[in-house]
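The data blocks that follow each hold one structure.
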Structure P
Amino acid sequence: MSNDAYAKAGVDIDAGNEAVQEIEQVMKSKPNPNVLGSLSGFGSLFEIPAGYQHPVLVSGSDGVGTKLLLAIAANNNRTIGQDLVAMVMNDIVAEGAKPLFLQDYLAVDKLRPEVVTELVKGVNRATNEVGATLVGGETAELPGLYAENHYDLAAFGVGIVEKDQLLNAKQHTEAGDILIGIPSSGIHSNGYSLVRSVFGIKTSQDFQALPKSLQTELLTPTKLYYPLVADLLEQKLVAGISHITGGGIIENLPRSYADDLVAEIKTTSFTIPPIFKQIKKLGGLTDLDMLKTFNNGIGMVLIVKPKNLNSVLQHFDQLKQPVFELGSLKKREGGAKQSVIFKGDFEW
């Protein structure tokens with residue numbers, strides 16, 4: 001068999017090597033002393049930082065879902081990496097942990113070094129923004145598995161927290177705790193199969209035919225929350241955190257408090273961004289459809305003790321970050337089935 005047999009089968013080893021070299025340059029841009037060994041090793045080595053008494057490692061893995069199809073349609077590979085990092089690291093932060101490192105996995109139909117580099121730069125930039133390090137990953141060229149110009153992107157991340165600072169719902173939450181909502185940057189990275197259905201996006205051409213402002217709105221990257229809450233975690237001012245992803249507030253918020261509690265939220269306590277109102281109207285969706293699919297403007301919810309409320313609000317005021325006081329936790333009564341109760345009508 002000739003030396004270029006693999007290339008004839010659709011796998012370009014030379015392009016792969018070029019992509020690896022460019023990725024290595026991206027990852028070397030901000031060295032971390034806790035990263036051991038070389039990038040060419042079989043595994044990535046990361047030394048646990050000094051100073052922890054009883055460290056617990058918190059891990060998470062995720063992808064970006066069908067939002068990838070819109071990034072591919074727009075030929076925009078710059079911001080989807082932030083979506084990936086946010087989906088992984090926001091979950092880790094919800095456990096009270098500080099992000100440490102991340103590994104990504106990129107599978108493509110054909111290796112295009114410029115595209116790979118742009119994607120990895122986005123992942124690396126967002127990883128650095130949450131104080132973590134991109135320590136390695138895998139790039140796979142899989143001809144025949146993906147359509148032309150298509151790719152998939154996933155990641156595995158790790159954070160660290162002292163064991164006694166884990167945000168354990170049963171230990172730290174109680175009736176009377178206040179719910180503080182931090183706004184989302186938009187749809188984030190959930191519900192895009194429904195979004196594509198509502199806007200009639202079946203092909204790249206369908207997406208490109210949308211108004212430019214709507215294309216931009218649909219591709220707005222997921223917010224990175226760690227920089228906003230890091231000091232609050234350090235000062236132990238938060239009793240619980242919920243990252244509002246697929247399933248919305250209804251399914252995600254109860255994961256952050258004890259089973260004998262319910263969350264009461266005032267429907268007028270937060271602002272629903274226009275994009276969600278547009279989706280609801282155009283798709284003829286019900287309130288429940290919206291609440292179980294989208295974040296509807298709230299990307300993260302903090303559970304705060306009343307005694308800490310002023311300090312938390314002052315923190316966000318100093319950051320010039322708007323937040324919403326959504327409501328509070330109540331004692332579950334009478335065998336109530338709902339874990340989240342919305343008071344009032346939504347202003348769609």
Structure Q
Amino acid sequence: MSEQTLLAALKLDIVVIGAGQAGLSAAHHLRKLGFEPEKDFLVLDRAPQPGGAWQYRWPSLTLSTVNRVHDLPGLAFGEFAGGDDTVKASVAVPHYFAAYETHFDLRVLRPATVKVVCDRGERLRVESDRGLLSARGIINATGTWENPYVPEYPGADTFKGQTLHTKDFRTASDFAGRHVLIVGGGISAIQLLDQISQVTRTSWVTRTTPRWRDGPFDEDAGRKAVAMVEERVRAGLPPRAVVSVTGLPVTPAIAAMRKRGVLDRQPMFSEITPTGVRWPDGRTLDVDVILWCTGFRSALDHLAPLQLREESGGITMTGRLATQAAKDPRVHLVGYGPSASTIGANRAGAAAARELTSFLNLVK
């Protein structure tokens with residue numbers, strides 16, 4: 001179906017929106033439950049090729065520097081990595097995802113952008129640039145890559161230098177000879193600080209003091225971290241970044257950065273000036289580039305007509321793994337909140353497939 005245009009109001013049981021880790025996991029488990037792609041369910045993906053957000057990651061992110069690529073259910077990633085840790089993640093993972101789609105015959109329709117999802121009584125109307133669909137339920141797996149977050153600060157529009165987000169980063173050599181201010185305390189911020197500081201002058205600011213974690217991050221610690229994020233979304237609060245719970249691991253790269261003196265973190269500035277930034281005490285810093293490593297927000301604007309959000313800005317989630325939207329049980333969000341990690345996305349895809357088909361009383 002990838003080369004076809006959909007007919008208006010194609011009726012399906014379930015529409016899966018997004019074909020990253022969570023979406024492919026959900027589609028796989030729908031197949032295991034006996035549902036057929038294009039007949040019972042359809043996966044839509046806005047990217048022109050397989051790979052989810054991985055295909056857009058910067059070239060220097062290799063299999064040796066990425067945290068971990070978890071296997072999708074039913075097909076191991078190892079053989080696609082080829083045993084070479086220097087392979088770009090933006091190449092290896094899309095290759096793996098493409099093979100996965102073919103192996104399980106998931107028939108993802110792409111590129112297909114979902115513009116809006118509306119309530120139409122017993123069914124949901126899914127409007128896309130490839131046509132209209134009518135579904136009894138949806139599994140939303142749109143992730144965050146399309147919604148980078150840059151906080152608002154006074155004076156931002158006066159800055160004469162270059163402003164970028166993690167999403168825009170390609171290679172550290174692009175910044176040679178310029179003073180780069182890196183904003184953010186997550187793993188991506190640390191990775192880019194490491195690379196850029198090796199070719200040019202850098203400064204680093206974070207909103208809160210970084211929490212460093214010595215020692216292994218074992219399963220018990222992982223469960224506790226997920227439980228804390230899950231508690232927030234079950235209460236209808238916006239999910240927090242995972243690093244706020246887990247802390248930053250002290251790796252050999254971190255130790256090397258400390259020796260080079262590039263981890264001299266400064267508190268967050270209060271405003272942006274034409275030539276840099278200013279702190280509340282009047283201190284200023286001139287920079288050429290502000291690189292916002294401030295993360296992403298869930299890309300859920302297309303679900304706005306369903307009015308799932310609370311006044312807090314979050315979405316109250318229910319279900320065994322907190323994937324079901326409390327305000328509309330026909331909607332499951334995977335890759336949101338506690339399932340934002342790759343391993344969490346796998347488990348959430350399975351739970352969403354089982355719980356949604358059960359709620360809709362779909363039996364194969």
Structure R
Amino acid sequence: METIHIHTESKNYDVFLGEGVLRTIQSFLANHFQDLTKILIITDETVAKIHLDTLLSCLPDYKPLVYTAPGGEKAKTFEVYYDALSTALENRLDRKSVILSFGGGAVGDLAGFVAATFMRGIPFIQIPTTILSHDSAVGGKVAINHPLGKNMIGAFHQPEAVFYDIDLLKTLPIQEIRSGFAEVIKHGLIYDPYFFGWLQNNVFDLNALTMEQLTYSLSKGIKIKREFVSKDEKETGVRAYLNFGHTLGHAVESEMGYGNFTHGESVLIGMIFALNLSKELQGLLFNVNEFKNWVTKLGYETRIPPNLSFESLICKMRQDKKSVGEAIRFVLLEQLGQPTLQEVSDVVLLDQLKSF
């Protein structure tokens with residue numbers, strides 16, 4: 001087991017990473033919460049069917065409550081959020097209670113936002129079950145979606161700990177592996193050229209990832225995320241660089257309908273677009289075609305879905321959280337590992353979208 005320490009302005013906590021780390025969660029709860037009253041597990045239908053019994057077996061001294069949300073982005077609606085809060089109220093959770101977020105990034109966002117707003121904030125623990133949530137489980141950004149924008153209703157609420165049991169990832173379908181690994185690639189591009197080079201030279205088939213390769217990639221990704229979060233917890237500065245590829249990616253995901261196109265696959269398209277923009281506007285020296293060939297072999301789509309209009313995408317990008325006064329700002333690269341934030345005009349955007 002590897003322990004990765006996360007330091008933020010509001011809270012310090014640990015990420016426990018490795019095979020079988022879930023077996024240590026009961027002792028953590030006993031040591032960390034002296035007057036623990038109730039535990040509410042928030043999970044989704046898919047994870048509950050496959051892994052809930054495993055988690056419950058790791059908590060023999062407790063009798064947790066369980067709230068089961070719909071799978072994927074359908075968990076992040078006002079209706080599901082309200083229903084989860086109602087479950088907490090009906091079962092009389094209090095400020096000595098704890099929420100266990102058991103699932104992927106969507107469940108983590110939902111459970112974290114419930115924890116952040118129930119009685120103005122109670123503790124929660126992240127238990128990720130996807131590769132994608134190596135990114136979302138660390139850093140305290142929690143939210144639900146609005147039809148006009150992804151993650152627009154939310155808060156910053158750091159977990160008490162993250163238990164990242166690699167055994168839980170062994171049941172992931174290839175689409176979820178691909179979605180999560182896009183964020184791993186992103187971390188290499190924005191911070192660590194050596195790690196990015198390692199990925200290109202070692203990862204050729206996402207179906208054939210070894211547990212050693214996966215564990216190393218997740219550890220590197222979490223440590224890179226830590227570098228940004230520790231300097232800028234509330235995303236007022238450098239933490240925005242973690243949104244590389246997300247400006248167009250979120251727009252694609254939203255326009256396709258949440259759940260119809262995975263987050264990571266949408267972000268991968270956004271990263272290719274941002275790399276092209278970086279070459280055009282920042283003079284980035286980077287072989288985008290070589291990158292596209294590599295990710296295509298990994299199974300990624302590299303083009304904007306043909307049914308989406310450029311005008312609608314620009315409208316969605318204008319609602320991005322990095323935008324100021326409706327001016328669209330992109331995270332671009334001056335060179336590998338050196339991101340920057342730049343405002344891009346609608347004229348340039350439309351021209352680049354057409355050529356893209």
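Listing for the model above:
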{"read-out": "FRET efficiency 1/(1 + (r/R0)^6) of positions 125 and 301 (r between Cβ atoms, R0 = 30 Å, to 0.05) from the coordinates reads 0.30; which among P, Q, R", "value": "R"}
{"read-out": "Which entry (P, Q, R) yields the derived value 0.95 for FRET efficiency 1/(1 + (r/R0)^6) of positions 93 and 309 (r between Cβ atoms, R0 = 35 Å, to 0.05)", "value": "P"}
{"read-out": "With helix-only ellipticity at 222 nm (-39500 (n - 2.57) for each DSSP H run of 4 or more, over all residues; to 500) derived as -10000, matching label from P, Q, R", "value": "P"}
{"read-out": "Distance in nm of label points 7 Å out along Cα→Cβ at positions 45 and 293 from the coordinates reads 4.9; which among P, Q, R", "value": "P"}
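Here, each number is a calculation from the coordinates, and none is a lab measurement. On a predicted model such as this, the values are computed, not experimentally measured, just so you know. Cβ atoms are built from the backbone, for glycine too; each structure is taken alone.
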